[in-house]
Structure I
Amino acid sequence: MTEETLYERLTPADLESRIREAPIAYLPLGTLEWHGRHLPLGSDFLQSQGFFIQLARRVGGVVLPPLFLGPDRMREVEGVEYYGMDLTKQARDPPRQLMGSAYWVSDKLFSEMVEAVLKQLHRAGFKIVVAHGHGPSTHHFVNNGESLGEKYDLAIMTVWRNKDEREPTTEFQNDHAAANETSIMMALHPSLVHMEHLPKDSKEWPIGIIGKDPREHASAAHGQRIIDIHLDRMESMLREQLIKLGRE
């Protein structure tokens, strides 16, 4: 039987046991957002959740339901509000509402949501929180996590490496629906990736994609390499934290 790691599927006794062994909460920061014509709208969450499930089976801990709401750029043009990838220009295209994007909240509201989650996780007995997913949400977590961690006695982490350690081709979720995210999705959820929906003409750039061309550079093998690199490094980092807590 596959080990259960999803919070919502655990009984109180199961949750208590997992927290006692490894008080780690994994928080997928997802959106319902355009990720090209070839990827599902929940790609941010699907990548981070899939990764966290594997990490939880290695190290222990519990994977939380995702936060589907998140911050992003917002601009009003002629009375119409546009968010995130709506504002990404291709050639001379004006802003346009991309199908399926339904996630935006203000930085203030997102801050309140994150603090509420961390407060409740502290109350439940967790000591470590790892959050990752949608870029602006993850950046927000990085920028505000340390102070909130101190407030609620939580070690706060993401899957990104320090800036001086980053390797763009093997970072975790460091583009938008391009070669990096497409590769990770190919490795974790191959049935949800539809490369046939992208333009066949290489000179035609796909709408709402930022990064290396997935038609040329994406593969399941590359996605698995990214996943393996970060499983190894996150396992090492988390075990160090557990030793400090006397749980190893």
Structure II
Amino acid sequence: MLSLAAVSAGYGSFQALFDVSLEVPQGEAVGVIGPNGAGKTTLMRGISGLLPLRDGVMTLEGRPVGGLPAHRMVEQGIAHVPENRRLFPRLSVEDNLRIGAFIPQARARFADGLDRVYGLFPRLKERRHQLAGTLSGGEQQMCAIGRALMARPKLLLLDEPSLGLAPIFVERIFEIVKTINEQGTSILLVEQNALMALDHAHRGYVMETGHIVLADDAEALKTNEQVRKTYLGEG
């Protein structure tokens, strides 16, 4: 579905990604793990069009999409749940979800989208008139994922969905991520909780200093000695 070939990106004179190549096959969940500063968030911003790519080729379902701005990426079928959620705190939960359905094909099926999101996140339905800024951290993450799903994406980008959440919410969020994937949405997940990411992915990549240094099936990565020592706290 999504293919990156030798992609590079950065900020001003600082280069953050170096010749990154990865694949997200149709219907799969792919995890990207690595330390702070590895370039994981830059990767997500490049894929979603928030940051221009400097080099390389990016295709979605075989079509070149590198260089498209963020709103066009949403139209192509890529929705991004950014790190720290980025909700509109002074708008209600439902108004935040409504913003997620801004593209024409999503607006036309707004009611269906809302039913799907409230089915996945019943708590959001209970709080649909509440200001998003007054929700708990876990509820805000639910709202951010729900907002992205309102665009009816083919590929969902999740940047650090467990960040700052209580363990009970982490478990719940990842249960929902698994359900979304099982319903047919492909997922690219960036996550510092390496074990949680690999437990919910078909395959994984390890990033360090802007490079992909390992790539394999998720189960194989969990048994890789380097991954176990560095990211899983074993050995």
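Any read-out appearing in this document is the output of simple, stated calculations on the displayed coordinates, not a laboratory observation. Just so it is clear, the structure is predicted and the values come from calculations on it, not from any experiment. Cβ atoms are built from the backbone, for glycine too; each structure is taken alone.
Per-structure values
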| item | result |
| --- | --- |
| Structure with the greatest value (metric relative contact order in percent (Cα under 8 Å, 6 or more apart), set I, II) | II |
| Which of I, II yields -10500 [helix-only ellipticity at 222 nm (-39500 (n - 2.57) for each DSSP H run of 4 or more, over all residues; to 500), calculated] | II |
| Winner on mean count of other Cβ atoms within 10 Å over residues 21-28 once structures I, II are ranked, highest first | I |
| Identity of the structure behind -1.10, -1.27, -1.40 (criterion: log10 I(q)/I(0) by the Debye sum over Cα atoms at q = 0.22, 0.24, 0.26 Å⁻¹, for residues 101-180 alone, calculated), options I, II | II |
| With Rg and Dmax of the Cα atoms in Å, for residues 29-140 alone derived as 16.0, 46, matching label from I, II | II |
| Parent structure of the calculated result 17.9, given that Kirkwood radius over Cα pairs in Å is the read-out and I, II the choices | II |
